[in-house]
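Q: In what follows, structures are represented as structure tokens.
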Structure I
Amino acid sequence: MSADITRLATLLDDAARHATAVAQISATETLTLAQAYEIQKLSIDKRLARGERRVGMKMGFTSRAKMEQMGVSDLIWGRLTHAMLAEDGGSISKKRFVHPRCEPEVAFLLKKPLSGIVTPLQALNAVEAVAPALEIIDSRYQNFKFSLTDVVADNSSSSALTIGPWNSPHQALDNLGMMVTVNGRAQSFGSTAAILGDPLRSLVSAARLVAESGEVLEAGHIVMAGGATAAFELQVGMFVQLEVERLGRTSFSVLE
């Protein structure tokens, strides 16, 4: 492990802790994707050492358009800790973030471990429940600009999330209508079909990707399946609500 990897992990950990923007790593360093994930792991390990607990993972680049935009052919992922979980219907402070944005998602709750190459049916058999979810993403880089390795090192921009009511996963999830409102006015409309055609495909990919890093998704872990619409900027005074067909609602307010 090089000193640079450790230094960069500390840089991004400090940026997240103190909500301060830093310059793009790729402007001065050449990283492989494997090194970027190593930086991500080390920065999250620092949080775990401070008492946070690992509670799952988030998936990114789950739309074909985003993959093409970033010039990649695979999904990316990040690690979730319990400190990222915000109360459903509660509030978050904008001061915790550099330039937060929000996107609607679907979350899976696992009832048994999952890792490796699995079929959609095998993935589904590991799921306890599914819920509507809102993810707050927050790149720690200046001007929200980054390369592929930058964003992966920065925990794939994952910062916070809210989760609505848990539902039976034994239902069609491939084309559920989604509506996001801000202060009661429509912000965006979408469908779970935007998540790889079916959010379950994202869970299958999650199992493969964690296995490639020598990890396992544990029983009780949450998997965020990926954004279904473009993310939008959060401002103080917003009340953000997501409603997903048949799954219910989740919401939060943005305070100073």
Structure II
Amino acid sequence: MRRLSLYALSLLLAAACSAHKTPLIGISCSRGAGGATQLATTYTEAVQRAGGIAVVLPTLQDAAQAEAVLGKLDGLILSGGEDVQPGWYGEEVWNETVYVDSLRDRSDSLLARAALASGKPVLAICRGSQLMNVLLGGSLYQDLPSQFGTAVAHGGGVAHRIGLEPGSVLASLYGTDSLTVNSFHHQAVKDPAPGINITARSADGLPEAFETGRVWAVQFHPEKMLQQGDSSWISLFGAFVRRCGS
């Protein structure tokens, strides 16, 4: 199927805005074989269950496209996926475990910058949190097993506890100082960007969530936990959808 032109996409989004009063939430995607737009349904289902309208975003080419698309949206989810280019934070590729998609990096960065410039709320998940930290001036551990080393298992979907900062979004939503989360990553925030407030850490001290301005970022995958039956995570998506509608 021929990719929709930006104009056609804008018309569809505008029509959705007219027909619905609920927030439109754009979600960034990976690229599959042949460049096909690819996204797990866990993201769209989470937005829909929380009362929003999910809009799957294809790879964008330039800042003008990103600004036009964000102009039709009420918020943005930066989804998980590939690693972020180490050159963006001044490093060479650490080892063979690092896998990047330069076209996706460019598209997601354009979307993120457009959201930051417009003040639209952002929920950055896993890779999305790493990308946002880099764009704001921070750096990453490229490969946790070889660079960080810890008794806490990161990656492979293993569950572990995280401690929450008092007054943070997660602490306020869940009324607790710790949560059990999943883990599907081998990279993570190393040097937090200026102005970022780290709001959750695992027992080994690794950042698991941060907030800055209109950005909420989590290293774990709440949409997967929601799909797997932990209905408590609808609270996070519900709060994000409400924020996008305000």
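Q: Here distance in nm of label points 7 Å out along Cα→Cβ at positions 147 and 203 was calculated and came to 3.6; which of the structures I, II was it taken from?
A: Only one of I, II returns 3.6 for distance in nm of label points 7 Å out along Cα→Cβ at positions 147 and 203, namely I.
Q: Which structure, out of I, II, was volume of the Cα convex hull per residue in Å³ calculated from, if the result is 115?
A: I
Q: Where does the value -8000 come from, among I, II, when helix-only ellipticity at 222 nm (-39500 (n - 2.57) for each DSSP H run of 4 or more, over all residues; to 500) is the thing being computed?
A: Numbers: I: -8000; II: -10500.
For helix-only ellipticity at 222 nm (-39500 (n - 2.57) for each DSSP H run of 4 or more, over all residues; to 500), the value -8000 is produced by structure I.
Q: Still on this structure: If you work out relative contact order in percent (Cα under 8 Å, 6 or more apart) for I, II, which one comes out largest? Walk me through the intermediate numbers first.
A: Values: I: 28; II: 20.
When relative contact order in percent (Cα under 8 Å, 6 or more apart) is computed for each of I, II, structure I gives the biggest number.
We did not get these values from a lab; they are worked out from the coordinates using the rules stated. In this text the structure is predicted, and so the values were computed from the model without any measurement. Cβ atoms are built from the backbone, for glycine too; each structure is taken alone.
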